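Derivation of every value follows stated rules applied to the coordinates shown; laboratory data play no part. Keep in mind that what you see is a predicted model, and the values were worked out from it rather than measured. Cβ atoms are built from the backbone, for glycine too; each structure is taken alone.
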Structure I
């Protein structure tokens with residue numbers, strides 16, 4: 001995985017520079033998300049890897065599937081990546097682009113995973129506390145995972161706070177078996 005991130009990084013940076021120059025950061029987020037979803041599809045992956053199609057044909061297929069979701073810049077990106085055999089990098093390019101965008105906008109995406117849904121008030125309080133700790137505007141997303149039993153896991157960039165009951169019980173069990 002780290003190899004694909006390394007390969008994807010220059011493309012993500014180039015797209016980010018272009019998006020900033022065009023003042024179209026949000027538009028490029030949508031474009032890259034669409035392209036990433038297209039090439040992540042198992043059927044499309046098999047088609048991309050097929051020796052029966054030329055790289056130009058694969059590029060045109062991706063462009064056709066994307067339809068009106070691509071402007072000329074997006075189509076050029078697809079053609080370039082296909083020519084270089086780098087279309088499978090699109091999900092990684094999209095993820096790296098989103099990191100660059102968030103950094104430039106002073107935001108960070110955070111996820112809270114809980115056993116039960118949190119109330120709007122609890123989410124707002126958590127987002128506020130994360131913002132003060134991280135010094136960035138937090139875009140908080142919630143996911144429910146009943147296997148946690150209780151507590152929460154919070155992920156924001158490189159920060160991971162695991163206060164789940166499941167993890168505490170696993171640590172206790174491990175300590176008892178030593």
Structure II
């Protein structure tokens with residue numbers, strides 16, 4: 001019998017893959033369920049842009065939950081914020097590079113969207129694993145934490161002031177930004 005032993009970094013990543021995917025479903029409906037200024041950080045409509053916020057926030061929420069769980073188990077994750085920032089941005093870019101050709105050719109097909117999202121989560125989490133396996137760099141973590149906050153502010157800004165291009169247009173009601 002083979003016993004599969006995983007170090008804590010690998011456990012963090014494997015759990016994070018599935019938790020990120022599950023949290024994506026929760027994040028997707030937050031504004032609809034609780035419409036207020038605080039929930040505008042989550043997707044507010046069905047535009048490609050608002051789904052980018054879902055791809056951005058899901059791993060952040062998941063990683064923060066797991067960070068505190070593993071910290072209670074006396075395990076500190078090196079380069080946590082740097083890995084989170086790089087892997088999250090990588091996931092957004094990778095998702096849209098793969099997804100957009102399908103979307104513009106066939107439209108929004110739910111199972112294809114979810115499959116691509118899951119695959120890109122796996123790939124981005126592998127990158128995250130490589131980064132958290134490196135020596136800790138406090139400066140990169142600080143810069144990454146500030147950068148993640150700035151990105152979140154920018155993403156929320158464009159929810160209120162969307163550009164009038166297809167990427168920001170909600171195809172379900174042909175509107176931009178928050179429904180009024």
Notebook entry, point to check: Comparing relative contact order in percent (Cα under 8 Å, 6 or more apart) across structures I, II, which is largest?
Noted result: II
Check: If Rg/Rh (Cα atoms, Kirkwood Rh), for residues 16-71 alone is computed to be 1.05, which of I, II is the source?
Finding: I
Notebook entry, point to check: Given a computed value of 4.7 for mean projected area of the Cα convex hull in nm², for residues 64-119 alone, which structure among I, II does it belong to?
Noted result: II
Notebook entry, point to check: So log10 I(q)/I(0) by the Debye sum over Cα atoms at q = 0.12 Å⁻¹, for residues 24-111 alone, computed for just one structure, reads -0.46; which one of I, II is that?
Noted result: II
Note to self: Among I, II, considering only FRET efficiency 1/(1 + (r/R0)^6) of positions 8 and 48 (r between Cβ atoms, R0 = 25 Å, to 0.05), which has the greatest calculated value?
What the structure shows: I
Check: Out of I, II, which one gives -24500 for helix-only ellipticity at 222 nm (-39500 (n - 2.57) for each DSSP H run of 4 or more, over all residues; to 500) as computed from the coordinates?
Finding: II
Checklist line | Ranking I, II by mean count of other Cβ atoms within 10 Å over residues 40-47, the structure that comes out highest | finding: II
Checklist line | Cα Rg over 2.2 N^0.38 Å derived as 1.28 - corresponding label from I, II | finding: I
Check: When distance in nm of label points 7 Å out along Cα→Cβ at positions 80 and 136 is calculated, the result is 1.0; to which of the structures I, II does this value belong?
Finding: II
